[in-house]
Structure I
Amino acid sequence: MEKRGVFSEKAIYIATLLGGPLSGAYMLFSNFREFGDEEKGKKTLIFGILFFLALFELIIALPVEISDKIPKMFIPLFYSLISYLVYKKFQEKKFNEYLENGGEKASGWKTAVITVAGMIIIALYLVVRIFTVPYGEEVMEFGEMKHQIYYQKEIPEADVELIGSGLMLAGIFMTNERQLQFDLKIQDDRYRFLIAVSKQYWQKQEILDSFTTLEKILSSINLSKPINIYLVDEGPGGFDEISIQDAKKAASVP
């Protein structure tokens with residue numbers, strides 16, 4: 001049987017650190033297969049895929065105030081450590097025996113390709129997951145931070161500009177801390193103004209009061225249709241939303 005070469009401890013660690021858990025899982029799978037233990041390799045690959053999906057879904061779901069507190073290198077170091085421990089426990093001895101019997105290490109180019117492939121998969125996954133937010137087809141930007149209002153094509157630009165002015169008046173578009181994004185839709189001849197807010201804040205009275213004030217401001221600026229604000233959050237089953245009025249009713253229930 002032709003020898004494909006095996007990946008060293010260093011190659012697996014670096015590839016996992018830079019290319020993510022799928023890169024590491026594939027390299028461990030490749031080693032197991034080369035050592036003649038394809039069953040263990042398949043289990044490792046399946047675990048790597050499931051771990052990848054669970055980890056990045058958790059990352060997406062984490063509130064910003066929590067994710068901002070996590071050191072940037074903590075998560076890559078965490079899953080790199082897992083690959084390292086799997087290698088040390090199950091593959092190090094077989095790796096040395098493989099080389100002693102005339103086998104060779106996998107090439108640096110192969111390691112690089114797997115690393116880059118892992119990076120691309122992570123980027124594509126996050127783009128698909130994050131940008132499937134149900135934003136409208138058009139976008140208008142406001143302020144120095146280019147805050148964005150997405151809207152459907154049939155909505156007059158004049159109304160979008162008025163809403164942007166209302167957000168400026170309310171001080172929301174005056175922030176320079178980060179770019180904000182909102183979505184404007186039409187349903188039942190009314191505007192639905194969607195604001196992404198984590199569910200944990202849907203019953204906080206001070207937050208609901210501020211959005212109630214904002215809804216009053218937007219309702220007073222002579223739009224072509226009545227407008228209501230909805231809070232939106234992404235859960236395991238998709239997007240959940242609630243109107244400000246319903247959220248206030250829910251918050252008032254003991």
Structure II
Amino acid sequence: MADVVLFSYREESTVLHRLHPLTKVLAMIAFSIALSLKSGNEPTPLTLLSCIPIIMMIVVRFPLRIYVKRMGFFVIVACIIGGFRYLATQQAVTSIMEVVRFFDFIAIGLLFADSTAADDLSRAIGTLFGRIIGKSGYRFAATVEIALYSLPLVFETVAKCMDARKSRLESAWKHPVRQSISIGTSTLWMIIARGEQLADALEGRLFDPSRPRKSNWSFTWCDILFLLVVLLLLAGIWIMGTTFS
């Protein structure tokens with residue numbers, strides 16, 4: 001696994017990979033809500049919340065060291081967030097907490113994408129919403145699938161563009177504004193070209209977003225137990241944050 005693409009699926013047989021896709025969606029939504037609540041602004045609750053994705057990464061043997069090499073963009077965004085937060089509050093602790101919260105969102109997103117195939121999630125969503133809103137549910141599921149396929153495509157394209165410039169020994173610090181515009185333009189055209197290839201491939205397979213596709217996934221006691229553990233942990237952290245704030 002010499003090279004990886006951010007937010008791409010990694011086929012494994014860990015506990016997280018074997019969970020129902022919708023179970024992981026619900027857990028991710030609950031975690032995101034907990035991070036956004038007022039109690040998540042306190043150092044102790046935020047620290048405990050940050051331990052959840054770290055523990056999950058250890059359990060699923062997430063190759064974080066390999067992914068870190070491709071996370072330069074998120075490091076820059078985190079520095080911008082922390083810098084503006086410090087300018088607004090003049091509090092270093094608050095700025096650090098904002099950066100930690102940002103990386104928590106990124107970590108939970110990486111875990112979800114790493115353990116959930118776009119096709120499995122699309123079939124699960126289509127099976128659920130197709131029973132409620134008919135063909136619109138299947139179209140929505142197909143849209144989600146294409147979006148999940150497109151996200152790693154963007155990061156892969158950016159990585160290839162940066163690698164190509166490094167191989168030409170182009171310095172990113174020489175004329176940084178010009179370099180940023182050039183990289184952005186090149187990346188945009190590459191993404192458009194890859195998008196056209198994806199569209200042609202879907203058209204060639206006579207892809208119909210309204211076509212019902214059955215899911216092979218079913219909820220098990222592991223899904224229920226996982227959700228209960230996650231919800232109990234988040235509720236406990238929320239109670240702790242509201243009690244001692």
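Please treat every number below as a calculation from the coordinates, not as lab data. Given the structure is predicted, the values throughout are model-derived calculations rather than measurements. Cβ atoms are built from the backbone, for glycine too; each structure is taken alone.
Among candidates I, II, the computation of relative contact order in percent (Cα under 8 Å, 6 or more apart) that gave 16 used structure I.
Among candidates I, II, the computation of helix-only ellipticity at 222 nm (-39500 (n - 2.57) for each DSSP H run of 4 or more, over all residues; to 500) that gave -17500 used structure I. Looking at distance in nm of label points 7 Å out along Cα→Cβ at positions 23 and 103 for structures I, II, the greatest value goes to II. When distance in nm of label points 7 Å out along Cα→Cβ at positions 47 and 87 is worked out for each of I, II, structure II gives the greatest result. Between structures I, II, the greatest calculated value of distance in nm of label points 7 Å out along Cα→Cβ at positions 119 and 231 is seen in I. If volume of the Cα convex hull per residue in Å³ computes to 175, which of I, II did it come from? Label of the originating structure: I. With mean count of other Cβ atoms within 10 Å over residues 15-22 coming out at 18.5, pick the structure among I, II it was computed from. The read-out was computed on structure II.
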